[in-house]
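There are structures below to look over.
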Structure 1
Amino acid sequence: MKIVIPDDYQDTIHKLDAFKLLAGHEVTRYRTPARDLDELVERLHPAECIVEIRERIDFSRVLIERLPNLRLIALVGSRSQAIDYEAAKDHQVLVSTGKSGSPEAPAELAMALMLTSRRNVAVEAPRMRAGEWPTTLSYRLRGSTLGVFGLGKIGQLVAAAGRGLGMQVLVWGRENSLKEARAAGYETAGSKAELFERADVLQLLVRLTAETRGIVTAADLARMKPTALFVNVARAQLIEPGALVEALANGRPGFAAVDVYDEEPIVGGNHPLLKMPSVLCTPHLGWAEWDTFELYFRECFEQIVNYAEGKPLRLA
């Protein structure tokens, strides 16, 4: 079977133990994104199966219609907002899915970004390497308010870690998040506005759905303190387009740490957040560690093998 992996940005997938599952199949990997739709179609056209990694490809009806050989889109992970499922069904394209979640890796990065930004690590470490000595003062976490927007599996880990650092945890989200927060002994905000107003650090940990797209507005961000830090390891599309850049330019919040972007990958340093000294940017590292890759890609490749052997699939 002809399999295409269109976006192995880290040139890593062939090094996974799970990759051995695809032995005997014709696998083509691309390290860089296609320049436009035509080039993407050219790359994907031979594929009977395409591995969809973290919503990096927008499987629109227009794209699916131009891939007559495609029979299976194999998701890495358990969900994708980047597939037109009706178009896939119309063209007899199956979509298989993973079954597991791995909240530990993004939760660890959320905490790493918070610590690195609040204590000026990313600012001062390069200065010391350049022969300079620190010129800034940072912000202590203990006693400050950690706002957690969305107390799901990742949010629970982040909240527990914040509590362990002596932070006051304040939660907002859907009713289930508020219920979980109360059970854990965390304070709950009376409204989304209160969460943004009170947080010294705000961790955005909401799952992206049609309902949550753009759930963080410019008005929300404008309520944050000039000294506050906004952290996003979830999805960029949770924020109203352009709102974070504008808010940072206006000084509320004063700082941000971001791992996700509207369009990825970011190459050539061409993103407005990278030009802001108050922002710490990382290249979607939240899930990028060996254990998570082995888990997610093994489940994905097992579905491909099942398809090739005519066995039942776990369909999205």
Structure 2
Amino acid sequence: MPKKSTLLDERDKKILVELDKNSRQTDSEIAKKLRISKQVTNYRIQKIVQRGIISNFYTIINVGSLGLNSFYIFLQLEKIDKNQEKELLDKINSLSYVGWLVSGTGRWDVVVLIYADSISAFDKLLNEIINLCGDHLHEYNFTTLISAEHISYKFLAETRDIHSVKQTEKVKSVTFDETDKKILGVITQNARLSIMEISNLTKISPHVVNYHLKRLIKLEIIAGFKPKINVNMLGYQWHLLLIQIRNITESRKKEFIHFCKQYKKIYYVTNTVGLYNLMLDIHVNSVEEFKEVLLELKSRFSDVIRLYESMIIFEEYKISYFPKEML
């Protein structure tokens, strides 16, 4: 694997920082901020995508505002070979209500995020996934999302200027029509499409597309636009730290969560209820560096952390915030 330094130079990193803040920024807008030409910006973005560092640009929709809750299911598999696992993951990946799917190693082999509008609906979908696993399922558990924040890819820049995108649990749903669905359908995995490109794909006039996009952002149905970056290709390991917390005050819990959001190695913070109370996505250069992160969290918050488990993420199969068939 090439060293990360050979894949990205400082100008590439600055472009990625801007794309991470808002992937719908035009090449011209990014070029102006970085004081480089539009042509250079476009060329570099294309090269980053061609190298596989960015697989796509996705739209973050706050599914809670659409009247849906988010549930994380943890699967431990057994009696399964590489081909059988791939076949199983492909089947899970194809399910319209699945929003996130990763595989790795640790106590859990697979984590699945699914959307449902009620506990009974979740129970039905959970049983569907359990049945898909069949005899390969050794153990499973789940948590329910309370809130979550995408935080900046902090390894791209040494800065305290952190841009985050929030997710919520199910709230009172907002008005959502067929035009909104069509627009979100085409930008959910291609957030950088221009107004004209969206118009051509949806057969909706450009001014209507522009109006609805602005409305969706204003209503916070659209929470942000992000690049899907292959961190492994850049030389980083992706660890998922799963934490149970002690019986502490709400203010102490908030203090812990705030610290995690600011911590230089933590990219994503998910507040949940169930088997775990907090899920932290951590990017490090090595297992030794992950151990240092863990020791610092434990030393600073020994009164908070009751127990923890970790998982090294090998592959991210899916990330989608648009369960079209459920809407």
Structure 3
Amino acid sequence: MLRFLARRLLQAVPLLFVISGLVFLLIHAAPGGPLAIYLSNPNVRPEDIERLRRALGLDRPLWQQYWSWLAAFAGGDWGYSFSDGRPVAARIVERLPATLELVGVSIVAALALTLPTGIVSAVRRGRWFDRLTTTAAMAGISLPAFWFGLVLQIVFAIGLRWLPSSGRTTLGGGDFVDHVQHLLMPVTVLAVVQASGWSRYLRGSMIETLAQPFVLAARARGIPGRDVILRHALRNAIGPVLAIVMVDAALLVSGAVVTESVFAWPGLGSLFTEALARRDYSVLMALLMLTSTAIVVFNIVADAAHALIDPRVVES
């Protein structure tokens, strides 16, 4: 297991290095620039722009900017925001709890929908429940997240007035019930969208596993059907699904951009859209590298969990 994890970590280092270079080039190739917000201000003189350019190191060759940024980033210095001058790390830490809360609750809710739906659909393949959940899953996968969120706002916030339309809490603070009410609609959007895909993966993996000889042998030995499904079939079918869940979780932790924007949720996703609108390179690079690192780390965690469930993975 240790050799397996060491091999995965050694593969991750050059991958992140390549990703950092590509992301840096793409960000700097985008139209505009980090000083675009100052260029549109008539009160900012050209000599002020040039002084800012030198102070931020933007007058140096691109490869020098990249190496300086990479060395500082690896050392924990993520720079300062071009838009407000605050440390990038402080801005990310400020928004991280809201995203972790939203993502954590959404993943738990999505798994609570995925496991029973995927298992029962596979066991009762071709019956009315399977057809119903397949239709619902296809609808959930096809729904644009922003459209689904707007529909929920129109129905439950504007029409019925049951839930607040946006934000994390009511202005001035709120109690626990108020916090849960703000959380319900964004969690519903993320949970439904994620569970729609995860349940299909689990259903397909379960169908394939239920047809394996060891499952048929377990049934022939008289093992109760529930034990065959949960202890034998599910244990072997959950591995590939776990990898997909981990990757999606990493993407959500880095910022559920669309959902957070629709519901004005003060997390990393909304921070990303703000930084993108202002061409705040320091914040964008930090968020994109955090996303890439989270995906790689969660993949390694998924591989380790899969290896614990099925030791044959270590030998592959």
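Coordinate-derived values only; no laboratory data. This is a predicted model, so every value here is computed, not measured.
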Hey, semi-axes √(5λ) of the Cα gyration tensor in Å, for residues 57-176 alone derived from one of 1, 2, 3 reads 42, 24, 15; which structure?
3
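Hey, helix-only ellipticity at 222 nm (-39500 (n - 2.57) for each DSSP H run of 4 or more, over all residues; to 500) derived from one of 1, 2, 3 reads -9500; which structure?
1
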